[in-house]
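Novice: Have a look at these structures, which come just after this line.
We did not get these values from a lab; they are worked out from the coordinates using the rules stated. Predicted, not measured: the structure shown is a model, and the values here were computed from it. Cβ atoms are built from the backbone, for glycine too; each structure is taken alone.
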Structure P
């Protein structure tokens, strides 16, 4: 069990977002950070999307309803966040609102994307800028293995090709990202769920970031 915030040195960011492609471990890290920092946890709750399983079976046929459901869901979550107590606890989330458009551009055809953009503009969702974004990266083969291990039935249809395109879309997105301090983490060899040393090293690095773009690239153990 991880220790509470009193053990850790450094300023605790009031709003942390953990991002990255499917299978990289963003929700697991977000949960641990929220516990360690005594923060509120905001998750995207993909399992509540009734179209998601259909999308993995038939990406072309179910992409638009899947994407619109996520957009409406995230807009509701962020609206509730804006209306909440100004003196709320620190917040850790496992999604950026801007990520929604990344997936839309990846999965929708031209006409569907035009409709999606109209809906997005009518909702005009605005997310408070985070104090820190933690962007997790891992090779496609690592993502596939982690997806396999967690055993969610409808994720079995995710292909290496889709994860490759998704990872490239994330790379392009964060190459241009300047809205908040950014920590880019090579998560390929990190196990911050079961290995306390991995988690503590990453946590301490998170607490040192104040501004700009930073990298956390731990070397694997050499025997």
Structure Q
């Protein structure tokens, strides 16, 4: 599942007329980078949620055939936050664990590694990254492949994960943040993780987008 329903308020004015996942990085929409990476990893059934300027997401994705996959769109009248958006989309997802990708990140993490994750009794596996300057406190402590409720060092959730639908079993329908659900699963010792030291960017503001474009331009020279 690719999360693409947010309003992208911090990206204004770029998102005044375009949903954030359709903003271009290196000449192509962020959403297309994710679709291509998932298809390259062997995933051919994708669910994408959409709310803000949803018609543009629908028109861009079509049925997914031009990328060699099948895309299902989960529409939200208004954004339901991450947890609520996933809950709304559960009928479109298989019963098996599934990959979730935030639509507003850019990374060279090999998504094929997520396909190989074995959750066992865990409810989720999160990819973590060193804390970026805009989020110095991090999200969760990680040590020896496990996430903890307390302690150090803390790292930042990269917006890449493998989850079971059981993670959402106790959550109500409607607007549901993801973090409280992860907090409960972590407190019960049922979340694994990996610290990724490769390239990762949260494309959350016009400034971060310009920094990313400059970095990619230098790498291409």
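Novice: Out of P, Q, choose the structure whose coordinates give distance in nm of label points 7 Å out along Cα→Cβ at positions 43 and 67 equal to 2.6 when calculated.
Specialist: Going through each structure in turn, the value belongs to P.
Novice: Relative contact order in percent (Cα under 8 Å, 6 or more apart) computed as 23: which structure among P, Q?
Specialist: Q
Novice: Let me ask something else. A value of 51, 48, 30 was computed for Cα extents along the principal axes in Å; which of P, Q is the source structure?
Specialist: P
Novice: Moving on to the next point. Thinking only about Cα Rg over 2.2 N^0.38 Å, for residues 19-114 alone, which of P, Q has the largest value?
Specialist: Ranking P, Q on Cα Rg over 2.2 N^0.38 Å, for residues 19-114 alone, first place is P.
Novice: Now, a different point. Here helix-only ellipticity at 222 nm (-39500 (n - 2.57) for each DSSP H run of 4 or more, over all residues; to 500) has been calculated and equals -7500, so which of P, Q was it run on?
Specialist: Computing helix-only ellipticity at 222 nm (-39500 (n - 2.57) for each DSSP H run of 4 or more, over all residues; to 500) on every structure in P, Q gives -7500 only for Q.
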